[in-house]
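Bear in mind these aren't lab numbers, they're just calculated from the coordinates by the rules spelled out. Computed from a predicted model, the values in this text were never measured in an experiment. Cβ atoms are built from the backbone, for glycine too; each structure is taken alone.
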Structure P
Amino acid sequence: MQQHPHISRRRTGRLAGLTAALAAVVGLSTLTGPGAHAADNPYERGPAPTESSIEALRGPYAVSQTSVSRLAVTGFGGGTIYYPTTTADGTFGAIAVSPGYTALESSISWLGPRLASQGFVVFTIDTNTTLDQPDSRGDQLLAALDYLTQRSSVRNRVDSGRLGVMGHSMGGGGSLEAAKDRPSLQAAIPLTPWNLDKTWPEVRTPTLIFGADGDTIAPVSSHAEPFYSNLPSSLDRAYLELNNATHFTPNSSNTTIAKYSISWLKRFIDNDTRYEQFLCPLPRPSLTIEESRGNCPHTS
């Protein structure tokens with residue numbers, strides 16, 4: 001059938017208009033330089049990553065911090081907020097981090113500036129008591145995120161729709177509890193986690209679990225490994241077992257933990273596929289990694 005000439009011209013005109021619009025977008029991106037990611041992904045923050053940039057002690061953002069007194073909050077024990085100093089890049093995704101059993105915020109404080117310098121707002125918290133169990137720590141992580149996004153002095157710097165949780169030991173078990181209770185969370189990273197609950201079919205949050213081969217407090221065979229195995233098989237999930245490590249390895253600055261945590265948070269809180277290269281294919285056994293498991297490629 002012969003195409004009607006008016007329809008043909010109309011389609012041609014639309015294509016020309018679309019081409020011009022695309023050219024304008026490309027031109028704008030070119031003019032505004034490497035910080036202009038809005039056309040592709042409005043949540044991208046920072047320059048394109050390299051192996052050295054995600055292993056560095058500090059990322060591209062200068063970081064400020066503010067202390068939060070336990071007397072000024074309810075539901076958790078206060079803490080420290082670390083955040084990129086600049087306001088030029090808009091809002092940032094945010095993560096709350098819980099310490100473990102008998103531990104204080106200081107035990108996980110190294111993660112604050114290290115993650116914030118890569119383009120996140122990070123809230124390292126104290127818990128109500130040092131003896132709180134994982135379910136309570138999960139509630140406290142969520143209370144900390146609510147404070148961060150609703151009442152904190154940096155709330156205008158935070159994108160309340162892009163949040164995650166981390167935690168060590170019982171705080172790691174608590175991060176699984178938080179993900180179970182709030183499926184809208186974008187990422188969870190339990191560090192040598194401990195929890196009496198071994199099955200997590202309710203979790204819908206992309207989850208990266210770190211175990212340690214020498215952990216005698218939360219042995220991977222009865223904690224980290226079954227936690228990973230009992231997450232939904234369709235979930236974006238990964239398990240990294242640290243080599244020559246102990247239960248307390250996450251309490252000190254650790255390049256392997258930082259590297260893969262940054263990549264996971266960027267991939268799932270910022271939807272930044274530039275970091276997929278560090279997660280898939282799975283890292284091979286090395287001097288720092290005993291083994292790895294996971295779903296590749298990621299689909300979220």
Structure Q
Amino acid sequence: MSIFHGDPREWRIPEAIGSAVAIGTFDGVHRGHQSVLADLRETPGLVPAALTFDVHPLSLVAPEAAPGLLGTVDQRVEWLQEKGAEVVGVLPFGLVREWSPQAFVDVVLRDALNARVVAVGSDFRFGYGRKGDVSFLLGAADDAGFTVHELDLLGEESGKYSSTEIRRLLGAGDVIAAADMLGRPPTVRGPVVRGEGRGRQIGIPTANVATDPSVLLPAIGVYTGSVLFEGERNDAVVNVGRRPTFNGDGITVEAHLIDWDGDLYGRQLDVEFLHRLRGEVKFDGIESLVTQIRADIETARRLLTR
């Protein structure tokens with residue numbers, strides 16, 4: 001497998017190997033995206049490839065409209081590989097948006113990826129001023145040596161599965177429905193950082209996960225989950241919220257690993273959200289908070305052992 005980052009003028013797959021490449025933001029790599037990748041894997045004699053971007057295009061084109069992402073770039077690359085992309089290219093959007101559409105075709109599709117099949121969404125735009133579109137690709141295809149497949153499943157809102165709908169579900173806290181569209185539980189990733197240590201003081205230690213601010217979190221509340229790190233998987237209760245009992249500032253992700261004890265500081269965790277237990281509550285004091293957290297842990301045990 002090959003992963004390319006940075007300037008695509010420095011990328012190269014062997015000339016003897018042609019690729020079938022899908023281009024898109026691939027936010028979340030949901031089941032619609034997975035279907036496209038499965039089709040590319042069936043293309044005889046070609047290496048399945050995925051071409052994505054280092055940022056969501058709207059974050060530069062129209063920052064006020066940029067959505068929260070469904071995962072980090074690293075997660076997206078991993079998910080693309082898991083679903084069959086043998087070559088993944090992460091384009092620096094700030095660079096290639098300044099290129100002419102023809103330069104994009106020549107440098108990225110022809111020279112770097114040796115594309116023989118190019119799959120894009122019907123609303124795909126590329127190049128300076130967003131002047132490149134499906135019609136441009138169709139016109140450039142013969143000279144560049146590829147055919148074009150126009151697909152609805154690569155769009156943000158197209159088809160049965162959409163990144164936009166998954167964001168709506170996460171905003172409502174419906175992590176079960178979001179997982180059904182993603183084909184896996186919604187997951188956030190980040191290192192464990194030091195918090196105020198209140199969890200350990202009350203006998204229920206938590207890992208404070210510093211998530212990427214560009215990544216969308218589920219609705220504020222308490223969830224059952226799984227925490228993955230260094231090959232281990234642990235059941236957990238996860239709080240996404242402002243810690244109103246302590247007059248907290250900002251939204252944090254705190255995970256209590258059930259029946260696990262140890263030092264997690266500095267380790268990178270993947271936190272999967274499996275069920276929503278309840279909304280966040282401001283308690284009268286520490287005692288009532290501890291009572292509720294212990295009840296949440298017992299509820300999580302029952303749900304996670306089914």
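Given that FRET efficiency 1/(1 + (r/R0)^6) of positions 128 and 288 (r between Cβ atoms, R0 = 30 Å, to 0.05), derived from a single structure, equals 0.30, which label among P, Q identifies that structure? Corresponding structure: P. Each of P, Q could give helix-only ellipticity at 222 nm (-39500 (n - 2.57) for each DSSP H run of 4 or more, over all residues; to 500), but the derived value -7500 comes from Q. If you line up P, Q by mean count of other Cβ atoms within 10 Å over residues 160-167, the top spot, with the largest value, goes to P.
Among candidates P, Q, the computation of semi-axes √(5λ) of the Cα gyration tensor in Å that gave 42, 18, 17 used structure Q.
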